[in-house]
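Novice: So, here's a batch of structures to check.
Read-outs throughout are calculated quantities, based only on the coordinates presented, and are distinct from any laboratory measurement. Source: prediction; values computed, not measured. Cβ atoms are built from the backbone, for glycine too; each structure is taken alone.
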Structure I
Amino acid sequence: MLELVPYSKEWNKDFEKIKKDIAACVDGKILRVDHIGSTAIPSLSAKDIIDVQIGVSNIDCVESLIKPMQDIGFDLLPHIKMDHAPGHEFDEFVPGWEKRFFKANEKRRAANIHVRLISGKNFEFALLFRDFLRQDKEAARAYEQVKIRLEEYLSDNVKAYTLIKDPVCDLIILLARKWARDSGWSISRE
């Protein structure tokens, strides 16, 4: 069941706690941890699930993360191995869009952990999408309206919600890429 809630300043604090826990348990195996998704965009309504992106240099290192991540309350969903690449079918493998995915278990607050290659196209996509919507309030509001309507009509169908929302994100990223070129945006080196 999908449910959007108003933006909460607590989301950033929740992310910082998750980031600290991840860094403590997998020290040295990851390159960076970022708050992504709608909960990372001030004033945007979102599902009350913190999305976290972990950047790694080699996707195979995920095997060494499974036990430490389980110990802090995150379970690997082994069937999720890629993101949807813009302009491609949802189940089509596209190089540069590989990922591994952990979901918070009952020990933790709701969170999704996306492990992606720091050199991957999906790694950049998540950060560019976030940064663009943080600065373009009109685009953020339009995206929020799409999600509100999808929740209204598809709250009990997560797959349909995703199949419709993702192409909208693909259109937003086209605007974001233009903004990135015009503004000189690049991935921050946090």
Structure II
Amino acid sequence: MRGSPTHDRFSFAALWGVVGFCLILLQAIYRLTILALEPIRGGLMTEPWQWALYALSIVLMAYAEGYRGFQLRASPRIVVRAMHLARHPRPLHVALAPFFCTGLFHATRRRLIASWLLYGMLIVLIVSVRQLSQPWRGMVDAGVVVGLTWGVVSIIIIYVRALAGHPPRVSPELPGDEPPPR
């Protein structure tokens, strides 16, 4: 399913969807980096096992959130939905392109449920992690920073590849893409 110049060309709508979502992630990366470095700057990491947990958090989140969550799943779908938006712009979809691209609206029922549940669970996790004291919060935040950074990089790489004619081979999960009921 290679894109042709007329299908996967540059468009403001697709760019806004991709860059807008990446800006949301970059804002979180900036805020969390400060918290992730706090235990190091504050001298709260005094034991080797604390450093090991800090490193383990980074490795686990790089794999789970960065590679599996973003690179394999979310990033290709975000880009495919952005490319769909480039071909079929609607004013509301373009205005809310970062949210359209993440599948928060105008998606299959399955995608809508999965997206809203995911973001709901993320809110619960964010509130829970905020209750942790340092250095524990910094350990978790360090892993999240790496995972989110991996996500931004993977979105950009996949988007550039799509513009070059190599779009991801995933469904945009749009209404009507659902199989008929049995």
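Novice: Match the computed value -15000 of helix-only ellipticity at 222 nm (-39500 (n - 2.57) for each DSSP H run of 4 or more, over all residues; to 500) to one of the structures I, II, and report its label.
Specialist: Details: I: -15000; II: -21500.
For helix-only ellipticity at 222 nm (-39500 (n - 2.57) for each DSSP H run of 4 or more, over all residues; to 500), the value -15000 is produced by structure I.
Novice: Tell me which structure, out of I, II, gives 22 once relative contact order in percent (Cα under 8 Å, 6 or more apart) is calculated.
Specialist: I
Novice: Ranked by distance in nm of label points 7 Å out along Cα→Cβ at positions 91 and 163, which of I, II sits at the highest value?
Specialist: II
Novice: If we compute mean projected area of the Cα convex hull in nm² for structures I, II, which one ends up with the highest value?
Specialist: Between I, II, the highest calculated value is found for II.
Novice: Ranked on FRET efficiency 1/(1 + (r/R0)^6) of positions 83 and 123 (r between Cβ atoms, R0 = 35 Å, to 0.05), which label among I, II comes first with the largest value?
Specialist: Result for FRET efficiency 1/(1 + (r/R0)^6) of positions 83 and 123 (r between Cβ atoms, R0 = 35 Å, to 0.05) over I, II: largest is I.
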